[in-house]
1. Here relative contact order in percent (Cα under 8 Å, 6 or more apart) has been calculated and equals 19, so which of P, Q was it run on?
2. Using distance in nm of label points 7 Å out along Cα→Cβ at positions 34 and 218, single out the structure from P, Q with the greatest value.
3. A value of 1.04 was derived for Cα Rg over 2.2 N^0.38 Å; which structure in P, Q was it taken from?
4. Can you say which of P, Q returns -14500 when helix-only ellipticity at 222 nm (-39500 (n - 2.57) for each DSSP H run of 4 or more, over all residues; to 500) is computed?
5. Computing distance in nm of label points 7 Å out along Cα→Cβ at positions 10 and 66 for each of P, Q, which one ends up highest?
6. Determine which structure produced the value 0.05 for FRET efficiency 1/(1 + (r/R0)^6) of positions 146 and 290 (r between Cβ atoms, R0 = 25 Å, to 0.05), calculated from the coordinates; the candidates are P, Q.
7. For structures P, Q, calculate Rg/Rh (Cα atoms, Kirkwood Rh), for residues 122-281 alone and state which one comes out highest.
8. Who wins on mean count of other Cβ atoms within 10 Å over residues 202-209 among P, Q, i.e. which is largest?
Structure P
Amino acid sequence: MAVTLKEVAERAGVSRSAVSRAFTDGASVSDKMRRKVEKAARELGYSPNALASSLTTGRTKLIGLVSNNFHNPIFLEVFDLFTRGLQDCGLRPLLVNLSDEVDPENSVRMLRQYSVDGVVVASSTLPPGFAKAFRDAGVPVVHSFGRYSSAPQVHVVGIDNFECGRMAARTLVDRGYDHIAFLGGPESATSTQDRHAGFLSELSAHPSIKTSHSFAHDYSFDAGRAEMMRLLKSTPAQAFFCGDDVLSIGALSAIADSGLSVPDDIGIIGLNDMEMARWENINLTTIHQPIRQIVSSSIELMVAMLDEPDRYPEARIFPCSVVERGTLKSLKCLKIDVGGDVKL
């Protein structure tokens with residue numbers, strides 16, 4: 001049988017209301033009384049009932065953690081960091097799969113049924129309006145990995161995907177490739193749109209370089225592999241910016257099965273720097289996204305919003321960097337001939 005609040009009160013020699021206050025954040029109770037109650041609770045093995053406490057405080061401490069891409073292994077890391085971080089703050093994450101959801105109002109209704117105190121939208125593909133629907137419903141919300149805006153309508157924490165596209169293009173240009181391509185995720189995804197736009201923006205300064213683009217139907221291994229297999233049926237580009245590591249790994253699989261090698265025949269650069277990218281048999285050159293910092297900052301904002309729901313929305317953008325591995329020709333392979341031309 002579970003130990004009751006009444007039994008703790010009797011052991012401590014106090015009233016039941018005193019025990020309740022001792023386990024309620026912000027309640028008025030002396031340090032001496034709290035120590036007495038906690039000692040009795042430890043001796044009896046008592047733990048306060050979180051649901052009962054929510055009826056008293058009006059707070060469930062539930063934080064909806066919603067995402068729409070469970071096929072991408074990067075989100076295993078994201079969910080691990082979020083769940084542990086929220087729990088360390090005394091909050092309870094509620095993981096929600098929105099893979100087939102297109103109407104934000106349905107999501108708002110569902111999360112409100114669970115009486116969540118706040119919502120973290122962890123997605124680089126959902127439009128800004130999705131997170132805004134929660135704010136309009138009076139639910140504190142943070143959009144992690146969301147689209148950057150200088151005047152955000154909700155709190156946004158992530159990276160500048162436009163700049164990442166430019167960074168990838170510069171990296172390929174610096175290696176002397178003269179036919180490079182963008183292989184992105186779903187064309188409707190905001191992250192895909194911004195990475196592609198940045199990629200083209202950088203290449204506009206290099207009109208002699210041939211460019212092309214295509215899109216996979218999903219941010220997944222199978223989608224990246226299928227799109228690269230299609231591209232290999234004709235003359236592919238010399239190097240690709242795959243707008244995500246999992247797309248890159250799918251593309252690497254297709255290239256290997258076609259009898260070609262990386263980086264000798266085709267170069268690949270990804271984005272995220274997920275754990276798999278570091279595996280020796282993959283060794284992916286990629287753009288590092290500071291996921292740990294993004295998650296920590298998102299949790300910090302959520303905790304602040306629980307005490308200050310009307311906090312003015314801000315955008316926190318973290319810088320990215322290229323991680324050199326083995327899927328692009330190295331800059332060390334570039335040589336200058338007598339005439340001053342760069343050759344591979």
Structure Q
Amino acid sequence: MAVFNPELYAGNIITSRIRLARNLKDMPFSLDEKNAKDVVKKVNRALVKTDTFNLYFVSNLDEITLEAMKERHLISQNLIDNNVSGAALINPDESLSIMVNEEDVIREQCFMKGLMLTEAYKRLDAIDDELAKNLDIAFDENLGYLTACPTNLGTGMRASVMLFLPALTESGKIEGLIDEVSELGLTVRGLYGEGSRAEGCMYQISNEITLGISEYDIIKSVEEAVLSICRVERELEEKLYVKRELITMDKAKKAYGVLTNAVLLPYSEFLSLIAKVKLGSMLGMINISDTQALDELTVAVRPANLCVQYGRPLGDTDRDLFRAELVGKKLMKLKE
């Protein structure tokens with residue numbers, strides 16, 4: 001396979017994530033409050049050597065804050081549901097999140113921009129080594145790491161990449177792609193993983209097989225699939241958008257006009273319009289070079305994160321009003 005050029009599919013490849021699932025020897029996968037707090041202390045002590053982390057207990061956080069953290073993929077609904085003994089340790093730039101007492105006792109996550117699975121794994125592996133020094137991790141010579149869900153046995157690792165695939169979505173070929181990818185032991189899901197739907201033409205590509213395969217083989221299989229998907233996406237973009245330049249530019253600039261002038265902006269409408277603006281930006285039809293800023297904006301204006309920024313819960317109309325204001329200002333600044 002050719003050496004990956006990170007600029008080649010800039011815009012299509014949004015983020016990479018590595019997640020490791022771990023449990024403790026001779027202990028249940030779901031801990032009671034006392035044992036969970038003891039594990040949190042040991043995890044916290046181990047992480048001191050790797051990075052600076054802030055500790056959050058689910059029971060101490062309000063509903064809006066928890067939902068906002070979930071929107072940023074820092075915690076899961078499973079952790080939120082465990083409001084008695086769930087906790088998370090998150091570093092300041094939110095590239096690392098260690099959940100305690102989620103579906104497994106420990107869920108480690110590392111996020112990086114672009115196609116950076118190997119780098120994310122190396123970073124998380126160092127943290128995993130420190131945790132293993134302080135905790136007796138459940139491991140079997142034949143089955144590998146023991147996990148709550150049998151599909152995570154082995155490495156306990158999920159390697160996933162978030163992709164922006166407007167041409168595959170619009171052409172309807174995304175469904176066939178999902179079937180092809182599944183035959184390779186991979187899966188295509190929506191923005192929030194299993195059971196979620198795709199939003200704004202964004203999809204997660206991840207491995208399903210964790211047993212009988214090494215971490216680096218998993219990463220290689222996901223990366224190869226991602227690059228293959230991106231090649232197909234770009235070919236379709238050429239047919240659907242570049243060769244219909246005026247129509248594509250018209251849609252992108254109209255979307256930009258609505259986003260910078262809207263008074264009320266529901267999130268579903270924002271997602272549809274920002275996808276057109278991002279596509280126009282990627283194709284050089286709109287003078288916004290920082291597509292990552294558009295991705296960050298997509299996260300920042302999700303419902304709960306809007307409320308956190310505003311400082312209090314907001315009703316639907318107030319959220320749509322505040323979102324329209326934020327989006328308009330941000331887009332005009334990006335185009336300066």
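None of the figures in this text is laboratory data; all of them are computed from the coordinates on show. Since the structure is predicted, the reported quantities are computational estimates derived from the model, not experimental observations. Cβ atoms are built from the backbone, for glycine too; each structure is taken alone.
1. Numbers: P: 15; Q: 19.
Corresponding structure: Q.
2. Numbers: P: 4.9; Q: 3.4.
Going through P, Q one by one, distance in nm of label points 7 Å out along Cα→Cβ at positions 34 and 218 is largest in P.
3. Numbers: P: 1.26; Q: 1.04.
Source structure for this number: Q.
4. Working: P: -12500; Q: -14500.
Computed on structure Q.
5. P
6. Details: P: 0.95; Q: 0.05.
It was calculated from structure Q.
7. Working: P: 1.02; Q: 1.09.
Result for Rg/Rh (Cα atoms, Kirkwood Rh), for residues 122-281 alone over P, Q: largest is Q.
8. On the way: P: 13.0; Q: 20.2.
That would be structure Q.
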